[in-house]
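Just so it is clear, none of the values below were taken in a lab; they were calculated from the coordinates. Worth saying up front: this structure is predicted, and the values here are computed from it rather than measured. Cβ atoms are built from the backbone, for glycine too; each structure is taken alone.
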Structure I
Amino acid sequence: MNQQALLIKTTGRGAIEITQLVNDTVSQLSTDSVLCHVFVTHTSASLMITGNEDPDVLLDIEDYFQAHVADANPSYRHNNEGDFDMSGHIRTLLTGEAKTIPIQNRKLTLGKFQGLFLYEHRAGNNNRKLIITVS
C-alpha cells in the first residue's frame with residue numbers, strides 16, 4: 001500500500017475535475033496496485049464520479065442542489081460560517097467523501113465519459129486535502 005496527500009485550492013462552489021491529478025498520483029505510487037481509494041478530509045467538500053463530456057452536467061447538478069438543498073434554509077440551526085454552512089454539510093452527505101476505483105495500466109479505470117470530481121460546497125477560497133491510497 002502506498003499513500004500520498006494532494007492539496008487542491010478551490011475558488012468557490014462547484015465541481016473541479018481531478019481525474020488527471022489522481023491519475024498522475026496513481027502512476028507515481030502504483031506498481032502492481034489494483035485499487036485506488038480517494039478520501040477528502042473535509043465536511044463541506046466531496047467527491048463524485050459523473051459525466052465529463054458535457055459541462056452542462058455539472059451545471060444541472062448544481063441547479064438540482066440549489067433547488068433541493070438551498071442555502072439559508074430557515075430550518076437549519078447550524079450556520080456558524082454563513083448561509084452556505086449547513087447546506088454544504090448536507091451536500092457532502094449526499095455526494096460522499098470517498099471513492100474507490102479500480103486501477104488498470106497505472107491509471108483509474110473509469111468509463112469513456114466518466115470523470116472524478118472534487119465538489120466544493122462552500123463559497124470563497126478553500127484549500128482541500130485529499131488522501132490518495134493505492135493497494
Structure II
Amino acid sequence: MRPKGHLLSLHRYFIWADRMRICFLREVQATRGKKEAELLYGPFMDFWYGSLYVVVEGWRDFNLSDPVVDPCLASPNLDLLRLYRNGAFHYQPDCWSHKRTDLMVKGNKEVAWLHGLHAALGAFLLRELAVKPPARPA
C-alpha cells in the first residue's frame with residue numbers, strides 16, 4: 001500500500017502545474033498573432049514546465065511506477081525538460097539560454113510528449129487517490 005500522504009503532496013504539485021498549463025493555453029489563445037505574445041504567455045509556460053518537472057522529481061523520490069507514465073519518463077525529452085526547468089529557475093546570463101530553447105525549438109513531437117506526460121501523471125494520481133466507498137454490509 002502506497003502512503004497516501006506522499007501522493008497527496010505530489011498531487012498538490014501536479015495541481016499547481018496543471019493550473020499553469022491552463023493559464024498558458026488560455027494566454028496562447030488570447031495572444032495569438034500579437035507581436036508580444038511570448039512575453040505574455042512565456043511566464044506560464046516556464047512555470048508549467050518547471051512545476052511539471054517537480055512532479056517528476058517527486059515521482060522518482062517515491063519510486064512510483066505506472067505502465068503509461070514510465071515510457072514517458074524514459075524519453076530523452078525528460079532531460080530537456082529538466083534543463084528547461086533549470087534555465088527558467090536558475091539565473092542564466094544569456095537571455096536565450098539553450099537550457100530553455102532546446103526544448104522549445106524541437107517541435108510538435110516534444111509538445112505532444114509534454115501534454116502526454118502531464119495527462120499520464122494526472123490520471124495516475126487521480127486513480128491512486130480515488131476514495132473507495134465503504135463496503136456494504138452483507
Structure III
Amino acid sequence: MYIFETKIRVRYSETDKMGYAHHGNYASYIEEARTDMMRSIGISYLEMENKGIMLPVLELQTTFLKPAFYDDVITIKTIVEEYPSIRFKLLYEIYNQKNELMSTAKTTLVFVNADTMKPTRPPAFFLNKLAPYF
C-alpha cells in the first residue's frame with residue numbers, strides 16, 4: 001500500500017454563495033493530489049504520455065461529509081491499496097485543518113495505449129516504481 005499527502009489551499013474563486021468550496025472543485029483537488037502522488041514515486045503524467053500511455057478516468061465517486069471554506073488548507077491523502085493492473089484504483093481522504101474527515105473519493109483509471117486507444121497493461125517502469133510498496 002502506498003499513501004501520499006498533498007495540501008491545497010481553497011481559493012476564493014472556488015467557493016459558492018454559501019462560502020463553501022463548490023463540490024465541482026473536488027475533482028480538480030483529487031486530480032492534483034493524484035499527479036503529486038505519481039511525482040512522489042518518480043513518474044509524471046507527461047512521461048507516461050510521452051511513452052504512449054494515457055490514463056483516462058473511468059469512474060469517480062465522491063462522498064461529502066463536511067464543507068471546506070475559502071482559505072482553508074485541506075490535506076488530501078491519496079491511497080493506492082492494490083497493485084494496478086489494466087485498471088488503476090485510488091482512494092482519497094480529504095481532511096480539514098482540524099484533521100476532521102471532510103470527504104472521501106474513489107477513482108478508477110485505465111491504462112490506454114495512445115496509438116490504439118485500447119486498454120493495455122501498465123508499463124513496467126510504472127509498476128517498478130510502485131513495487132516496493134506492495
> The value -6000 for helix-only ellipticity at 222 nm (-39500 (n - 2.57) for each DSSP H run of 4 or more, over all residues; to 500) was derived from one model only; which of I, II, III is it?
Replying inline: III
> If Rg and Dmax of the Cα atoms in Å, for residues 72-119 alone comes out at 16.3, 50 when worked out from the coordinates, which of I, II, III was used?
Replying inline: I
>> If relative contact order in percent (Cα under 8 Å, 6 or more apart) computes to 31, which of I, II, III did it come from?
In response: III
>> Matching task: 3.1 is the computed value of distance in nm of label points 7 Å out along Cα→Cβ at positions 8 and 32. Pick the structure from I, II, III.
In response: I
